[in-house]
Structure 1
C-alpha cells in the first residue's frame with residue numbers, strides 16, 4: 001500500500017470588494033489556512049489574483065493607474081504573515097497575484113511556497129482571455145490583454161516538499177496542452193486558481209453551462225493526464241459582477257473528490273495518494289507505449305494545422 005499520502009487543500013475566497021484592503025484579504029486567507037491545517041492539509045491552493053478584486057473589469061486611461069493592484073515584491077509587507085504562518089504550521093500553498101517586475105512588466109502570476117515558507121516556483125499566465133480595447137458601453141469589461149503580458153516562463157513543475165506540483169491559471173485550464181505539458185514533466189498535482197465571470201465580452205455562453213464546462217475541463221485534464229487537480233475560485237459577487245465558484249479536487253480517475261457547496265469563503269481538504277496515478281500511467285495513459293507524436297507532427301506538416309488529412 002502506498003505511503004505517499006498528503007493532505008491537499010483548496011481555499012475558495014468569496015468576492016473581494018474594491019474597498020477591502022490587502023491586510024483584510026490576507027486575514028481571510030490566514031483564517032482559511034488555519035482551518036485547512038486543522039483538517040490535515042499539507043498544501044493549499046488559493047485563487048487567481050487572490051489579493052484584490054478582479055480589477056481587469058475596469059478601464060484605466062493611464063496604464064500605471066492599475067499598479068495599485070500589483071505586487072512589486074513577494075512576500076510584501078502585507079503578505080508576509082502568510083509566509084510566516086506557513087512556516088509555523090508547516091503547510092505549503094499556491095498563491096495567485098498580479099506581479100509588477102523591477103523593469104515594469106506586468107504579469108498574472110502564481111507562486112508555490114513550501115512548508116518552510118520559501119518560494120519554490122513561479123508561473124506567469126499564458127492563455128490571457130478578454131480584450132485590450134475600451135468597450136465602454138459594457139457594465140463590466142475583461143481587460144487582461146491590456147493589463148498583463150503573456151507569461152514568459154512556460155509551464156513548469158516545481159518540487160514542493162513531497163510533491164511535484166504544476167501550476168496553471170484560470171483560462172489555462174480550458175486548453176488541453178496546459179495539462180499535457182505539465183504531465184510530461186511528471187506533475188503529480190496541478191494547482192489552478194481562477195476568477196471566472198459569468199459575462200466576458202466576445203464570449204457567448206449560456207449561463208447554465210458555465211459550471212458544467214468548468215468541471216469538464218478539470219475532470220478531463222485530470223483523467224487524460226493522470227494527475228490530481230486542485231482548483232480554487234475567487235467567486236461570488238464583486239462590485240455587482242458575479243464569478244462562478246465550483247472549487248474542487250479531482251482525482252487522476254477524473255472523479256470529483258470534493259467540491260465547494262457555496263460561492264463564499266470555503267475550505268476543501270482531501271487526503272490523497274500521490275501514487276494513485278501510477279496505475280493509469282502504466283496502462284491506458286502510458287505515454288511511451290501508446291502516444292504517437294509523430295502522427296500529429298505529420299498531420300501538422302501536411303496541413304499547416306491539426307486538421308484531418310483526406311487520403
Structure 2
C-alpha cells in the first residue's frame with residue numbers, strides 16, 4: 001500500500017461520484033484539488049478546458065464525461081466521445097508537457113463495464129476481451145487514451161464501473177421514483193445481468209486503488225453478487241413495498257432509445273470484481289438486499305405502512 005503521496009486531483013468533481021470521492025479523500029487527510037468546467041474561486045479548484053493545470057498533484061482521478069444514458073444521436077455521441085476520449089487525451093498531453101519530476105505518479109481513469117461483449121450468463125473478469133459494439137469500442141478507445149500515460153512512467157488504472165446506486169444519483173433517483181409510483185418493471189426479457197455497485201463501495205474502491213502501488217490495468221468496480229434485471233426489479237419492488245407489473249418490451253426500448261436501449265439496457269454483462277477481491281478489498285454492500293436496505297431506509301418502512 002502506498003503512503004507516498006498526499007495531493008489528488010479529481011476531474012469531474014461536481015459530478016455524482018466525483019463529489020462523493022472528493023469529500024471522502026478530504027476526510028482521509030488527502031489534499032484534494034477539484035476540477036470542473038466552471039470552477040468557483042479558490043486555490044483548491046481548477047478548470048477543465050484548454051491546458052489542464054496538473055502542477056503539484058501526486059495523483060489524478062478522472063471521472064468526467066457526458067451521460068451515456070441518453071439516445072445516441074450523432075451530436076450526443078460526439079459529445080460523449082469528446083468528454084471521455086478527448087478529455088483523457090488532454091490529461092495525458094498535459095502530463096507529457098510536465099517535468100518528469102513534477103508529473104503525477106498515478107492516473108485512475110473512468111471506464112465502464114460496457115467494454116465487455118453482451119455475453120449471457122458468462123462471467124466477465126478484467127482479462128476478458130472487449131466487445132465490438134459502439135459502447136465497447138468507445139470504452140476501448142477511452143482506456144487506450146489513458147494507457148498512453150504508462151509510457152511516461154505513470155501508473156494507470158482504468159475503472160470499469162457498473163450502475164452506481166446512491167442517493168442523489170441519477171440512476172437511483174429515476175428508479176426510485178418509477179417504482180414509488182407503481183411504474184417499475186423489468187426491461188426486455190429481464191434475463192440480462194446488471195453489474196451494480198453502491199456509491200459507498202465505489203468511492204472506497206477508488207481510494208483503495210489509489211494506494212495500491214502494484215495495481216496496474218483495468219479494475220471492475222461492481223458488487224461481487226451481480227443480479228439479473230428481473231432479480232433487481234423484484235428486489236427493489238419488495239424494498240419499496242410496491243408492485244412491479246410494468247414491462248418495457250425490447251422493441252420499445254430500441255425504438256425510444258436506439259443504441260443505448262440495446263447496448264446500455266438490454267445487453268447482459270455478468271461482470272465480477274475479480275481483481276478487487278484478490279487484493280483483499282472488503283465491500284460494505286456486497287449483495288443487493290443490503291444495498292437497497294441502506295438506500296431505501298425509512299422510506300421503505302413508511303411505504304409498508306401505506307404512508308407514501
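Laboratory data are not the source of any read-out in this text; all were calculated from the coordinates shown. All values derive from a computational prediction rather than experimental measurement. Cβ atoms are built from the backbone, for glycine too; each structure is taken alone.
Things worth noting here:
- Value -10500, calculated as helix-only ellipticity at 222 nm (-39500 (n - 2.57) for each DSSP H run of 4 or more, over all residues; to 500), assigned to which of 1, 2: 2
- Structures compared: 1, 2; top value of mean projected area of the Cα convex hull in nm², for residues 7-134 alone, i.e. the largest, recorded for 2.
- Test item: distance in nm of label points 7 Å out along Cα→Cβ at positions 159 and 215 calculated as 3.7, pick one of 1, 2: 1
- Entry that produces 15.4 once mean count of other Cβ atoms within 10 Å over residues 119-126 is calculated, selected from 1, 2: 2
- When FRET efficiency 1/(1 + (r/R0)^6) of positions 103 and 279 (r between Cβ atoms, R0 = 25 Å, to 0.05) is calculated for each of the structures 1, 2, the largest result comes from 2.
- Parent structure of the calculated result 2.1, given that distance in nm of label points 7 Å out along Cα→Cβ at positions 23 and 39 is the read-out and 1, 2 the choices: 2
- Origin of the derived value 21.6 (mean count of other Cβ atoms within 10 Å over residues 55-62; candidates 1, 2): 2
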